[in-house]
Structure 1
Amino acid sequence: LISVFMRSLQKMVREHLSPQAASGSTDATSGTGELVMLSLELVKTRLAVMSMEMRKNFIQAILTSLIEKSPDAKILRAVVKIVEEWVKNNSPMAANQTPTLREKSILLVKMMAYIEKRFPEDLELNAQFLDLV
């Protein structure tokens with residue numbers, strides 16, 4: 001079931017990041033953005049049941065693509081919130097539910113490189129990221 005959901009999430013992210021979405025109707029774009037955010041919330045605690053390949057795809061293809069290319073600051077806020085939960089989680093029970101230290105650092109480096117550069121005017125997003133680090 002998780003593999004079907006992940007394929008659907010990947011298609012939604014691709015659709016959200018497509019050039020037509022940026023210039024297309026705002027209703028469809030915001031609907032896709034909301035679906036992507038809800039899907040990320042659902043899948044963020046399911047890393048333990050993902051295969052290594054699926055996990056790598058989620059971290060490196062889905063999340064980093066959103067960080068690098070998403071035109072929607074709300075989606076980036078959601079990604080920063082998810083990464084913050086992963087970074088600040090010290091519970092040994094939930095340790096297998098979060099990415100490895102290497103995966104977290106990949107996401108933090110991507111956010112450091114892209115958030116301020118792409119959204120310099122969004123003070124709330126920048127403050128949220130700076131609070132994380």
Structure 2
Amino acid sequence: MKEVRKMIEGNVPQDHVLLTIPGIGKLAAGIIIGIVGDIRRFPRPESFVAYCGLDPVVERSGRIEVRKGISKRGNKYLRSLFYFLAETQYSRNPTLLKFYEAHKDKLKGRKLYTALARKLPKYRWSVWYNNKPYEVK
């Protein structure tokens with residue numbers, strides 16, 4: 001297991017732009033890079049979110065619209081990774097902490113962490129696609 005971890009971390013350059021995001025280390029960056037490959041194949045952040053299986057399911061009938069959670073159609077490993085990062089790293093990222101504080105009364109437990117997890121691929125896509133370090137807004 002240690003050898004696999006070292007191999008994954010060894011494939012991430014020290015100056016990779018994903019490492020500028022608070023709460024993401026070489027292991028998480030290596031897993032994302034290894035699974036995704038070329039980020040340029042996702043022209044919009046929404047397409048990357050869908051690839052991660054965190055896009056919302058919305059059913060419409062006439063004027064009625066029902067939101068049913070996430071689709072789970074994408075990569076289950078990325079979905080699990082982003083959920084884990086949302087659970088463990090939100091307090092290290094000021095943007096996510098702000099979202100957490102604003103929604104903790106409305107959303108409980110897994111729904112809150114799923115909402116946080118849904119935000120993570122968008123930030124990763126933006127930083128990686130534009131090759132610009134993460135900036136707190």
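A short reminder: the numbers here are calculations on the coordinates, not readings from a lab. Quick caveat: nothing in here was measured; it's all calculated off a predicted structure. Cβ atoms are built from the backbone, for glycine too; each structure is taken alone.
In terms of distance in nm of label points 7 Å out along Cα→Cβ at positions 47 and 63, the structure with the greatest value among 1, 2 is 2. Taking Cα Rg over 2.2 N^0.38 Å as the criterion, the top-ranked structure out of 1, 2 is 2, with the highest value. Could you figure out which one of 1, 2 the value -16500 for helix-only ellipticity at 222 nm (-39500 (n - 2.57) for each DSSP H run of 4 or more, over all residues; to 500) was computed from? The read-out was computed on structure 2. With respect to distance in nm of label points 7 Å out along Cα→Cβ at positions 31 and 103, the largest value across structures 1, 2 is given by 1. I have 1.9 for distance in nm of label points 7 Å out along Cα→Cβ at positions 79 and 111, calculated from one of the structures 1, 2. Which structure is it? The correct label is 2. Of the structures labelled 1, 2, one was used to calculate relative contact order in percent (Cα under 8 Å, 6 or more apart), giving 29. Name it. Checking each candidate, the match is 2. The value 10.5 for mean count of other Cβ atoms within 10 Å over residues 55-62 was derived from one model only; which of 1, 2 is it? The read-out comes from structure 2.
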